[in-house]
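Structures incoming, each one as structure tokens.
Read-outs throughout are calculated quantities, based only on the coordinates presented, and are distinct from any laboratory measurement. Model, not experiment: these values are computed from the prediction. Cβ atoms are built from the backbone, for glycine too; each structure is taken alone.
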Structure 1
Amino acid sequence: MSARVRAPELRGRGWLNTGGRELKLADLRGKIILLDFWTFCCINCLHVLDELRPLEEKYADVLVVVGVHSPKFEHEKDPAALAAAVERYGVHHPVLDDPELDMWQQYAAKAWPTLAVVDPEGYVVATMAGEGHAEGLIRLVDDLIATHEAKGTLHRGDGPYVPPTPPETTLRFPGKAVLLDGGNLLVSDSARHSLVELAPDGETPVRRIGSGERGRVDGPAASASFAEPQGLCLLPAHVAEVAGYDLLVADTVNHLLRGVRLDTGEVTTVAGTGRQWRSTVDDHAHDARSVDLSSPWDLAWYDDKVIVAMAGIHQLWWFDPIKRTAGMWAGTTVEALRDGPLTEAWLAQPSSLSVSADGARLWVADSETSAIRYVQDGVLGTAVGQGLFDFGHVDGPADRALLQHPLGVCALPDGSVLIADTYNGAVRRFDPATGLVATVAEGLAEPSDLVLTADGGVLVVESAAHRLTRLAPGALTAAGADTVDGPRHRLERKPTDVAAGEVTLDVIFTPAPGQKLDETYGPSTRLVVSASPPELLVEGAGTGTELSRRLVIDPAVPQGVLQVTAQAATCDADVEHAACHLTRQDWGVPVRVVDDGATRVPLVLRGLDT
């Protein structure tokens, strides 16, 4: 970025968290503006929301964060769904609803999440993609404060955020649930950062575990705290006796696994450091308290260990409660759909796990590929789903059926599986014996989990309705199922026209002020490139340490997607106790091969014009 660029005006369908006020850039003149282009399905975007919280607090009188919601899935275009997501994830800044991605295009965003910094005079001074920018943003904001206070162009004072009225319900965006001995249910009350035990009716509260305040405190039920907990897993009795706790909790935003004694409600941290994963972990055993996790979303007891759906890095991990060790199990961190041996397969935000009645198969809801996957005999396969960009509500043969961002899966005794098809507001059923997908319930508000009850019924965690809902009797019979031939959607982002033959891929990265590339633990940068279909790339696929790569595009393949993962390690320069930082981003870049296409594809990991 070599020339000063005036920030495009903010326009969209509407605003949230402003008390009904429509904001213009002129209203924010004199403030530093941080535009966060996000979509609420995206785990990387949720990570950035958490990274920004300390900055919003530290710079409350000079920095205005504006979330620009740029939806991927059809459901995310619903303004009511967006309003729910803003509450669910504790977004405490103004949000612009941009359903047609107009602002996304105006600011040249190419990935979720993308950040753009606008200075107090209204010029774009930095653009960055991905996670891990918090420390760099602090340095940039400090520089902008010093510069514009000296110029007299910085105006301190309150920002435009207007908090909504707090709601009153027993549960608030519940995530997952388990059936306890005796028939009671335990539910992760995600937006209230706690667990709630309910009577068998699924409505009457019995007790709450957790203070209800966001935090990471161990201890008694009343004072312990979580941060947006999700998955719950009851340990086998013989394992619980040795481990010293009965229940494992995926404490998602804390990047921890927590153990809970059900008799007392005592909470203990059993895995994770609380730091978000930023590097690599092999499949060897590691001390569970020493490894960094990344948004664990669900848990299941399978093959004599706990399997963890590590949504934040598109992997499955394992955890041994007795040996207190953990490690990587499946996936490479590449976000895409590819079957194969566990260590070579690709996942995309796995969000739910369920074990078949015979214990042989582990079912996985792979939300970003709108897919239901399974693990058996050391191999990851796909039952339903076609990839990152194809979704909809279509029943029938599994190879043609479509889902939309499912967050729940539940294995049934007959070998079939129920699917919480979250963004379609439906419960679907896949029967491996027939290979068919059918709809068994519709009209639900973002169902996120399914629980079999002691009497053979099914309870649905209806997350956006803040309740558990019982499926109607007979819904699981053939007579109770419907065949829906609904809309098919394919995410169509504007493709980048590239030439056949040699093309240079450049990932642009400028260290933050006061930082330098860090090679203390090896090469400071890493670039992983692949393509869908693989035939698109004649040369250039693979892993390397340079952020520039020579690609050779096959002229016989008219279009496809370049899948790019880049990371850069930096450390503080010229200080005694230098802190280290890792910036990382995944791109899926649609490309079209044309005669006059570009011979260079630039992607901004962090670019500055200051």
Structure 2
Amino acid sequence: MSICAAPAKGHILVVDDIQESLKLLATLLAAAGYRVRAADSGELALALVAASLPELILLDLGLAGMGGLDVMRRLKEQKESWDIPVVLLSAAREIEPRVECLKLGAVDCVARPFQGEELLARVQSQLTSRRARAALEAEASALRLANARLHAEIAECRREAEAVREARTFSSTSKLQRSDDHLAAAQRIAHVGSWEQDHVTSEGSWSAEALRIFGHDPATFVPSFATFFATVHPDDRELLNQGLGRLIRENTSYDVEHRLLMRDGSIKHVHEQCSTTFDGTGRPLRTVGTVQDITSRIRAEAQIKLFRTLIDSAPDEIHVVDPATLRIIDANESAWGKLGYTREELLALHPQDIDTSDPETHRTAGAPPLNDGAATFETCHRRKDGGTFPVEVMIRYITLDRPYALAIARDITERRRADGEVQKLQAQLRDQAVRDPLTRLYNRRYVDEAMERELTRAARDQRPMAIVMCDIDHFKFVNDTHGHLAGDEVLRVFAGSLRSCARDSDIACRFGGEEFLLLMPDMPSAVAYQRAEQLRTALAAAPITAGTAVIQITASFGVVAYPENGETMDELLRAADVAMYEAKLAGRDRVVLGPIRTASSASAGSATTRAGVADQCAVRSTDMSLRV
């Protein structure tokens, strides 16, 4: 199949075996900026998915050959394609396969006929949701990596600090050189340097690691407070001055984090500690300090803070559950905000405290769900005040330092409301498609489908089925004399009379103009004749008031039944038409039973059109205005 142009908005596979519908969908999506591939069979769709994975699939349930349900099963069975969102295209009658596909993991269903703007909105919503989940998983992976690195650095710092302490212990021994070597190695490993300042002689010394941290060349560096402050970030110098001043004046400890501005313009973060020795008069003698490069830790903390900000800014609820205890151990701001709890209150709850679904659903958080550790379902969340709202929950089972269950819940209240409105509108459209707008009776299109269905049932169960065809006498005279508004009122009143004499199982239809039809399943012709006679008598006895006019109407009726008057829809309609015209020929305002079908009449009738029957009757009649 052809492939549309490929802007970077999204890659969609459309699967439909109706070429007109396939072309319409591909054109609509391509015009909206999507890359579209099209398949007119389930086999081709699977081959295209295997060749290149789309971001979303529009799947027609009514595919010939390999049906939409089979395609859905194959997609969910394959590891590469199980998580591709699938939006179903289905007719209203395809209820069972639609439900099965939704159970298998279809994310949405669009009923035919569909609105283009609605379809595009649903496609964009699903693509946005898929990409957001992918971004969240990538961010979670980055957080896990940052956490692991931070733990490793902390452990390394502890080991390095221990090495420093051991080095200081060895410094009091006679093996001074060996201790110095060990100290230098420990400082290099821990990224911790040391420095010393003699306040009496103004001499100082820096370790090799301290020089490396500050970016000084050991061959040219002259230790002094001036060279030290030259590297400190200008915005942090006052902070250090105050700390060092308190250290000298008050003999307090000095423990501060600050920044260094390197020669290449880069920024380093360091942690400094130092202490001062004083003589008996309180005069400072010597200050010894350490400096540790904590740039990696600060960056990791910034990444964690950024990630936390992103999580708390997410509009969806995000819960982290301990699979062992089924306790909520973390949640974002949207979670406790939407549910009406404080963070502390929410972290004291279990999933079943906020989820109205059955306990079996909650147990899915305690073990890896299906589909490579992920599961999606819809449920309702309960607020602190007792109110509930519908949500779509995705649970993913992950392992970091230990197993966790990550649950992302999206409020689908608006989607449910929109779906309800769409279903209501579709029901109205379906009703308008099969109803006559003036009389609210079924139209010709509906009765043709119903008659085929009832004929099949009658043949299967060997039951009768009657048809009453009726035509209002002299209706053109009513329109010409009293006007079309009065004519419309006559049609509405006649339709009401026809509806009132029908059973719940009968189908009343405006067949065209002033002609009506009543389809009566499980009804023999004799009983149908009696019903038609009752309707004829009631019409003749009840004048119709239309404005200031009082109109007396009559009608002519033709009654036929399956199987004696015909076995197909065309045969029965022809027989009913002939019977109704016989009633017209006999003087109108009467009911006539159709002719009994014989082998010869069936053969002749198959070549006779409805217009031909009318012409035959017109020739036999001396009145050329039978239809008025």
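A value of 3.7 for distance in nm of label points 7 Å out along Cα→Cβ at positions 32 and 440, calculated from one of 1, 2, originates in structure 2.
5.5 is what came out when distance in nm of label points 7 Å out along Cα→Cβ at positions 272 and 376 was calculated for one structure; which of 1, 2 is it? It was calculated from structure 2. Comparing relative contact order in percent (Cα under 8 Å, 6 or more apart) across structures 1, 2, the highest figure comes from 1. Given that helix-only ellipticity at 222 nm (-39500 (n - 2.57) for each DSSP H run of 4 or more, over all residues; to 500), derived from a single structure, equals -3000, which label among 1, 2 identifies that structure? Computed on structure 1.
Given a value of 18.9 for mean count of other Cβ atoms within 10 Å over residues 48-55, calculated from one of 1, 2, which structure does it belong to? It must be structure 1, since only it matches.
Here Rg and Dmax of the Cα atoms in Å was calculated and came to 43.2, 145; which of the structures 1, 2 was it taken from? Attributed to the structure labelled 2.
Match the computed value 0.80 of FRET efficiency 1/(1 + (r/R0)^6) of positions 304 and 408 (r between Cβ atoms, R0 = 25 Å, to 0.05) to one of the structures 1, 2, and report its label.
2
One of 1, 2 was used to compute FRET efficiency 1/(1 + (r/R0)^6) of positions 128 and 232 (r between Cβ atoms, R0 = 30 Å, to 0.05), and the result was 0.05. Which label is that? Only one of 1, 2 returns 0.05 for FRET efficiency 1/(1 + (r/R0)^6) of positions 128 and 232 (r between Cβ atoms, R0 = 30 Å, to 0.05), namely 2.
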